[in-house]
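Take a look at these structures.
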Structure P
Amino acid sequence: MSRSEQMMKEIKTLATNTPDVEAAAVIDNDGLMIASALGADMDDDSVAAMSAALLGMGQRASSELERGNFEMVMIRGGEGYLLLVRAGHDAVLGVLTSRNAKLGLIFLDVNRTAKEVSRLLA
């Protein structure tokens, strides 16, 4: 199985096996989609571009406010959460959840998946 196929398997597993995770994607630092398990109603390019913009703002804020190395951006909306978690130096794992998501379990699974994605990208 190729690295690309392994990465797709990882994010599809996250999106289907973790309760309340609705979609997942791996985006590079420049806003290009590497792999996605998004819903049919979501545009890959838009998700990737917004994720890259948020990643840049999160990194800058973390640095300028002296909070250490960037790890995660979390946005809560009325219908759920968007999580962006660093997946190595070159990518971020984006995850969309439902409104009543159990974030503790999701953080565990997302961090595990991000580490595996980072390993695959190395």
Structure Q
Amino acid sequence: MLLHHDGSKPIYVQIAEWLENEIIAEVFKNDEKVYSQYQLAEMFNINPATAAKGLNLLADEQILYKKRGLGMFVSKGAKEKIWNKRKSETLTGLVRELVLEAKRLEVAEIDLIQMIKEAIREEGREQK
């Protein structure tokens, strides 16, 4: 993964999202240890404090938990928490933005739905 240093999203948030993606892909499963702040800092050439902030963000959301002296581990149900969070926050936000833009461009609801269906079909073809 490449980090974007353009300021559009804080690096620690990008680290947290990358770890979430690793959990979704089951690179890390329930109760497995994740990378330490120092490993993440070395992997992404960032300050360990920034990496720690990303880990702590996931700990605050109860996606990770700390074992004193051992590191951070994936919480039970973390994958489902991430899915639910992304559905409720990320997808809902994107849909709202899409609907607002369609309104601005005076795209009819039926046309917008057709565009979405076509995008879904195209995505299905690309994955095969």
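Quick look at the values:
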{"quantity": "Label whose coordinates, when helix-only ellipticity at 222 nm (-39500 (n - 2.57) for each DSSP H run of 4 or more, over all residues; to 500) is calculated, return -15500 (choices P, Q)", "calculated": "P"}
{"quantity": "Parent structure of the calculated result 3.6, given that distance in nm of label points 7 Å out along Cα→Cβ at positions 70 and 94 is the read-out and P, Q the choices", "calculated": "Q"}
{"quantity": "Relative contact order in percent (Cα under 8 Å, 6 or more apart) derived as 21 - corresponding label from P, Q", "calculated": "Q"}
{"quantity": "Highest-scoring label, criterion being FRET efficiency 1/(1 + (r/R0)^6) of positions 86 and 110 (r between Cβ atoms, R0 = 30 Å, to 0.05), among P, Q", "calculated": "P"}
{"quantity": "For Kirkwood radius over Cα pairs in Å, for residues 30-77 alone computed as 10.7, the structure of P, Q it came from", "calculated": "Q"}
{"quantity": "Structures P, Q, by mean projected area of the Cα convex hull in nm²: label with the highest value", "calculated": "Q"}
{"quantity": "Structure (P, Q) behind the derived value 3.2 of distance in nm of label points 7 Å out along Cα→Cβ at positions 14 and 102", "calculated": "Q"}
{"quantity": "Structure (P, Q) behind the derived value 2.2 of distance in nm of label points 7 Å out along Cα→Cβ at positions 38 and 62", "calculated": "P"}
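Read the figures in this text as sums done on the coordinates, not as results from a lab. Keep in mind it's a predicted model, so treat the numbers as computed, not measured. Cβ atoms are built from the backbone, for glycine too; each structure is taken alone.
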